[in-house]
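Read through the structures below before going on.
Rule-based calculations on the coordinates, nothing more; no lab input. Predicted model, so just to flag it, every value in this text is computed and none were measured. Cβ atoms are built from the backbone, for glycine too; each structure is taken alone.
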Structure 1
Amino acid sequence: MQPYPRADERLRMVEYQIAARGICDQRVLSAMKEVPRHLFVPPPYDRSAYEDCPLPIGNGQTISQPYIVALMTELLALQPADSVLEIGTGCGYQAAILGVLVRQVTTIERIPEVAGLAMANLAAFGSKNVEVIVADGTLGNPQKAPYDGIIITAATPSVPRPLIEQLAEGGRLVAPVGGHAIQELIRLRKKDGSVQEEHHGGVRFVPLIGECGWSG
């Protein structure tokens, strides 16, 4: 397959924004070079798709800064045979990155219009192993549990209990946890039925709305 246009911008993005800040998982770096971020950003913001910042995608939602996408993906410690659950599909960019790296991605978006945008973007990119579901992501998707990795791409006051329950033994969950203004990026690892928590710095995300998140 021929690379998408603006490949030189993706290479610079990976070299100067991502690898230079310590992301070293070669599979993650390759996926970031492969997936055309501009395809997932609506005009006129697509002109800034490879800049070091989040961008609006409509409906009060954003696409995360490239470095944060890479960091959260690396923290998932993914293997090719993994099954991953994403909470907060947005424009579909994070799901497309995950789809390059694992066997199956299930992603949940609560806003139908945003889910429709993601579906169109993922189809345009050619993702075949990403399923988009319109639902309350804080409840997860028990039908396909357990998941080797779970990623929450919106700020949550605490990790929703249903998601911890749907995490496989040995699985990893990455989420921004905290208040509306700022959160701490955490990684949970499930071991012998309990979870071990690590902290990976401050971040800012839009709030996670749902039964086990923030009220709308």
Structure 2
Amino acid sequence: MKKYIAECIGTATLVILGCGTAMLVGCDAASGSGYLLTALAFGLTIVAMAYSVGNISGCHINPAVSLGVLLTGGMSGKDFIGYVVSQCVGALAGSGVLALIFNLGNVKDMTGGFGANGLAGVNGSAVAGLVVEIVLTFIFVLAILGVTSKKANHGSFGGLVIGLTLVVVHILGIGLTGTSVNPARSFGPALVAAISGNAAPLAALWVFIVGPLVGAALAAWAYKALEK
């Protein structure tokens, strides 16, 4: 149970700091500063969580990562289900905290949807969004599988490598889909946005569930093939 609680806390923290930063600074392509700040917020949160709850749960805080670990034999089906449920609960909790803070403080949400993902950057194309999320998740999960492999010799720098990979993935993906690579991170904000009166993010939510899961499965397959 402790590892499930750790996953819940980690995912909630990721949503609060990552999506919360996006809500505050926006993602203005004209200046690029919002891109960088949001990318750093997500990546540095992963670094912080890796060194705080990583020794408890492995710090997946992402159903796509858990799927990659499952398919490479790193966890049981029972734990996979427990992790995914915990991650989704954490994402909802994190989004709820943001809703409370922004509503009580009457703070403007620059994203218009609690940092939820969307397809505006790809002109509404679900196919393009799927490709973006599959490719970015493939890169992210492949890096995680490599860094956390028993053959890897990264010492205490594994969490930093993973966090920086997420930063790079966000720098490219934010302008296209807002960068999900994490179904739970997309689910929480989309649902809270819908509850708050903006149901638009729910319409494209399937892209940010299917894309990352397919990308993770491909990364697991590629890693197993390359590791032989």
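Structure notes:
- Distance in nm of label points 7 Å out along Cα→Cβ at positions 135 and 207 - highest-scoring structure of 1, 2: 1
- Set 1, 2, criterion mean count of other Cβ atoms within 10 Å over residues 63-70: the highest-scoring structure is 2.
- FRET efficiency 1/(1 + (r/R0)^6) of positions 15 and 167 (r between Cβ atoms, R0 = 35 Å, to 0.05) - highest-scoring structure of 1, 2: 2
- Of the structures 1, 2, the one that 3.7 was derived from, the read-out being distance in nm of label points 7 Å out along Cα→Cβ at positions 79 and 103: 2
- Computed -7000 for helix-only ellipticity at 222 nm (-39500 (n - 2.57) for each DSSP H run of 4 or more, over all residues; to 500) - originating structure among 1, 2: 1
- Value 20.9, calculated as mean count of other Cβ atoms within 10 Å over residues 127-134, assigned to which of 1, 2: 2
- Of the structures 1, 2, the one that 30 was derived from, the read-out being relative contact order in percent (Cα under 8 Å, 6 or more apart): 2
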